[in-house]
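Some structures are shown below for you to check.
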Structure 1
């Protein structure tokens with residue numbers, strides 16, 4: 001059976017609130033955004049920096065309300081107030097592809113949800 005990789009969930013245009021190079025790694029994400037997107041603590045994500053074009057892969061830790069914080073080496077890939085897309089992907093069989101809809105969470109400049117679409 002062939003599997004193909006599809007978008008599972010994304011948080012679109014989140015704003016970096018902190019960057020902490022002295023932490024061991026990861027991205028801290030607001031609990032409300034985790035719940036809305038279905039993303040989970042320790043899940044692998046790709047982070048796409050809209051403002052400087054940098055991309056990185058890391059894992060999620062739970063942040064504080066409103067927080068998006070790049071930690072460790074990832075902190076070198078973005079600055080406070082940069083906008084990012086946080087995305088996770090999943091492998092689906094041919095049968096699963098037909099019914100799959102990714103969760104999309106759109107936020108404002110203070111990381112408050114303005115729209116949410118899709119379920120999986």
Structure 2
């Protein structure tokens with residue numbers, strides 16, 4: 001069965017999977033129309049390395065099951081506190097809290113993006 005890929009629905013699916021599996025402080029940033037990097041950033045936190053490892057697997061499997069795609073690339077590790085999964089149009093950033101505060105992606109991209117969703 002072929003599923004059409006609407007990038008906003010895709011990003012929302014990532015948000016839903018991360019929320020279902022206890023991702024914290026979830027933010028969906030809309031970078032369209034000017035950003036070349038991606039259409040959307042999904043950013044969320046995990047409470048521990050163990051939870052971050054689990055969330056990586058949940059996102060990968062949730063997207064594979066729903067859209068039959070895998071990320072173009074994945075970088076970082078749970079041990080490093082930041083993992084990024086690049087799906088081209090949607091980039092998923094998963095952090096441990098202290099790394100998220102340090103890198104402050106929401107602040108860095110605030111002028112170029114609109115917050116579509118924020119789940120505390």
Structure 3
């Protein structure tokens with residue numbers, strides 16, 4: 001079994017709904033995102049998924065929220081833009097893009113600060 005991960009970043013602002021505390025106010029983060037794919041085997045070239053391709057796909061999805069006020073971007077115009085919900089959204093968007101008979105998306109980690117990280121997998 002192989003686990004393949006990439007790291008990437010995006011910057012965005014958000015405010016948490018139904019939250020009592022400073023994070024209910026508009027604030028921003030430089031988010032760190034880790035995406036992990038597992039594969040039972042590699043292709044004929046010895047690669048399960050190209051790092052560049054996985055990063056490109058991830059950044060393609062993240063471009064929708066990068067340098068935005070996330071609360072105005074669907075689905076976060078209706079869904080609270082917590083790190084948990086961002087991780088789940090990213091997983092759901094990436095899963096059909098990376099899934100193949102040889103590999104599957106394992107988890108998405110979203111880190112909003114040095115001390116705070118969420119990991120999402122549907123299992």
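No value in this document is a laboratory result; all are computed from the given coordinates. Computed from a predicted structure; not experimentally measured. Cβ atoms are built from the backbone, for glycine too; each structure is taken alone.
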1, 2, 3: which one has distance in nm of label points 7 Å out along Cα→Cβ at positions 45 and 69, as calculated, at 2.9? 2
Compare distance in nm of label points 7 Å out along Cα→Cβ at positions 61 and 93 across structures 1, 2, 3 and report the one with the greatest value. 1
One of 1, 2, 3 was used to calculate helix-only ellipticity at 222 nm (-39500 (n - 2.57) for each DSSP H run of 4 or more, over all residues; to 500), yielding -2000; that structure is 1
